[in-house]
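Please go over the structures that come below.
Every number in this text was worked out from the coordinates using simple rules, so none of it is lab data. Since we're looking at a predicted model, the values are computed, not measured. Cβ atoms are built from the backbone, for glycine too; each structure is taken alone.
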Structure I
Amino acid sequence: MNQEVDCLLIGYNQFNMQTQRKLLRLSVGQNSKTYREANTSNLSFIEYKKKLYSPSQLYQTFNSDINDGEENEPYYPPNMVAKSFSLAVAYLGTYINKRGISFDYINSFVSEKEYIANRLKEDSIGCVVIPTTFYILPFPIIDIVSFIRKYSENVKIIIGGPYVFGQAHSLNEEDLQKLFKSIGADIYIYNTEGEFALGEVIHSIKHNLPLGNIDNIFYKQNDRYVYTRYSQENNQPNNNFVDWNLYSDRICEFVNVRTSISCPFSCSFCGSSMYAGQYRTASIEIVEKELNTLSNKVSGVFFSDETFNFPPERFKAMLKMLIRNKYKFKWVSQLRAQYIDRETVELMKESGCVQALFGIESGNQQILDNMNKKATVKKYREVLSLLNEYDIMSTASLVVGFPGETYETYRDTFNFIEEAKPTFFRTHMWYYQHGAPINNDKEKFNIKGAGYNWSHKTMDSNTAYELSNNLFFSIKNSIYEADCSFPFQLACKKISNNKIKNFMSTFSLCVKEGLTAQGKKEVSNELIEKLKSALK
């Protein structure tokens, strides 16, 4: 019998790609622009032995002794997200533990279902908490709730996080009620942070107190969900760095570490600046204290800050702290190119950085100005050249179709990638979010529509979709990053950058073969053998 706890935190629920595609197709329709854009996974998976695999899953399959299973129940190795310890679980567990709330947790829903079932059958948990980081559709959440209800009709289920916030922020009242009912939880937390609300909800459940006095929640009352009221939470990173000792028996190979909250910038395509609250940073001493508990336990750290290198003086001091401690792990993060110089790159290299992720967005200066990126194409070129010189992998994330985009500005982006040669690139068509600052200029640019279905003065979403996909087929001097964390994962295994690039470029060849060969989806044996030998 397990010890009774106040709550159980549930980690990531990984669906295989066939299931994801089927559910998305049923949800929005195969011909919808949302399905087409979300289904850029066409560029991230190949068909091998009649199943779809990402680069990381294929690599693990090639290097695994696990039997492939029955034909109707294929084995899918976990992707990078599942192999990383959930930051949401780590952070929330630390937060509620400090407030006297006992908890248990699972990191991977798929691989730890039996443990959850036993917990529920024992009736040894007060409530279940489901964070929604990484979910863009409700189906994985519904899957978790359905599983819980199979073993307990009475345990309270609390759901919060980015998915809930995004839906509550954008849907009308009736559509939101329908969504909440279809998911089936008891309480939803509606806030960009929500930690305080979570603690209050668990406390109220434990002591059988009314929920109506708690801000930032929807709670079930009869056949509807009642919203209380909004209040801005102001959680400080210095007061809640993760206590990894709480998870020491089950820490994964990779972990996420957050050293700041919110974002200091206001890019016009991003709505987070409108509601994410003030930018707050943890002190370097606090970060050092957290990392010291991880020093010999993990091989890779993803610093999950929206911008890790701002302010630049703090970033350099952070790098010097990493160097001073001689940590054995490698690291990756999202960075702003405009705050990087040669000294910074030298410190990054010495501190264990193996990859840097950049929101390049465009290779045209006017589009960058329209986006309020506060960056220059010239600086982008300079920084990518420095990273290539120091053999640090780089990823350039691109957006096609932002207001002002024309075929000429698109060609500037294409030429920029070919000339600047980032190690990897990713590309997406612009998503029109009405809550983003660009909506203030909708008349100036004659913007119509929403989401992935839009038009403006100089382009529409159909054109942007075609141009975005064309980058995958046309760019020669950079590799499409089909699995966004996999190069970092390989680098942490001390695989050389050249071998990593060889594997990823060969994978892209496999994708292109599958997409262009008429009536043939399976990758040729020749390319499969080339993939198998790429990392040897």
Structure II
Amino acid sequence: MPTPLTTTLLHRRDCPQCEATAPKFGAHTLLCRWRQLRQQAGQAWSAGTARFADCVIDRPALFCLLSVIVWYLISQVAFTNLDTYGDMIEAYVFTPNWELGTFKHPPLTGWVAKAWFAFMPHTVWAFYLLSCIGVLIGMLGALRLADEFIPRDRRTLVLMALSLTMPFSTLAYKFNANSILLPIWPWLALMFVRSLRGRHWGYALGLGILSALGMLGKYYTGVLLVSMLIAALATHSGRRWLMTPAPWLALAVFALCLLPHALWELRHGESTVQYVGRKADHHVDWKHLFSFLLSPIGYCGLAWLLLLACGFRGSLLERARASYRRHTDGDDVLFWLTLSPLAITALFALSGYVKIALHWSIPLAYLFPLFWLTRATDWQPARARELLRALPAVWLGLLLLAAAFNAGQAFSGKACHYRDDADAARAILAARPGKPPAWVGGSWPEVAIVPFFADTSVRVVPGVPDRLPAGVTPVANWRGQAGALLCRPDDLSCQRQATDWLRQQGRSGQAVDIRVVRQGWMYPLAVPTHYLVYWY
């Protein structure tokens, strides 16, 4: 017989199932209470997700903010470092003096990174935050673009689909010349559509400015601009638009905004154009071509399936075919804006003069969910609402997966998890007390860890200071200042160049070994971060 205390804990008058089917005081009452709590939690979750769906349907801009916050949290749980290819750290040092160009990409990534870190701390989380702000701007642009083509109650589903594409989720974390276009292209397309429809002349002005800004981000924006011309020529409203002053105003503003960069390129031997040309081998890379053409499915496949489920009927093949059909009214601007970039890029690849890569299609993702939904033949709002209700559970699952990914990286000893460039940069400066380097050359872009994490006054260059690529601003009086060459342990070319160059300068070619080990509960193994430093 239960004690009085147990009797008090087990006896629950609000548990009718136990009162009716079991003794008042027994283990079954605890089990029933547990079932009741689960039922109440399920009801609360169901009510909460219903309110969430209703709220974001009415406030799609709020959905954009929530989505970006969730993906930012996922990035912070999953990753302990910047990207492994060095694109992010490279962007920080591209334009040390606000140059109008670089030796690789157009200068916008360098300008944005330099401006951002003028007031933000030089940390990994701040760099990821910059990337996510770009995604937020892009999603808000996609929202405004959706206003032009679909009813208001469908906009949030487009944004949900967009948030589940790789370019607007996992690939957006990396701040580089591809992701810099994510906040630009949706607004650029919006300016084009509104100008095309005879709106205020200010949209033509915005079209010119954003076209130039996109080109300063990456020359691949030219493909979108050519697609706009194709859309204008292929549609009734576009042909009327070409007969107005609007496109010519946009063209004049575009040329004026891009002129300083063009003049800089001419003065520096067309460094960016030459960089693109050096990557081409004048052969058709069929593997990359086919992967690029399939990128709408590879990058946006989940979004496509969601929209097929909500907007189409029939077999999967019938739905897929319908999702790509062209409207017969002769004014399907979205059709040409969405598919023309794929065709134009494929033509360049077939020429052999451009070697394309799958990641070129990252900025194309902004339009595909909207394009697919405007083809919808059987809109099902109830199903769309159910998908939105399921999204919080998806977000929670992704956060758990991010934690599992982080743990897997930690216990498998992945170098990308244990890399500690911040401590390594500080150790490099501490290795030569009283004589800090004014410049650092060597392995690119790893040299950028020194100014980013340790001393912003240090100037970095690719290679050695007297053999700089075209487009790199020379280091003033480098011979009269202390310097260093930093090489990765696996970069034998850098090590040979450093040794030979220092001996030519009458200096020792002896390397200093810099090793640091990251510590803490997230780093159970002792995996060192290793660099070789040659002092000048």
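To test your reading of the models, identify which of I, II gives 18 for percent of Cα pairs over 35 Å apart, for residues 146-401 alone when calculated.
Derived from the structure labelled II.
For which of the structures I, II does the calculation of log10 I(q)/I(0) by the Debye sum over Cα atoms at q = 0.05, 0.06, 0.08, 0.12 Å⁻¹ return -0.28, -0.39, -0.64, -1.19?
Traced to structure II.
Which structure, out of I, II, was distance in nm of label points 7 Å out along Cα→Cβ at positions 106 and 370 derived from, given a value of 2.0?
II
Kindly point out which one of I, II the value 21.8 was derived from, the read-out being mean count of other Cβ atoms within 10 Å over residues 194-201.
It was calculated from structure I.
Can you tell which of I, II yields -18500 when helix-only ellipticity at 222 nm (-39500 (n - 2.57) for each DSSP H run of 4 or more, over all residues; to 500) is derived from it?
II
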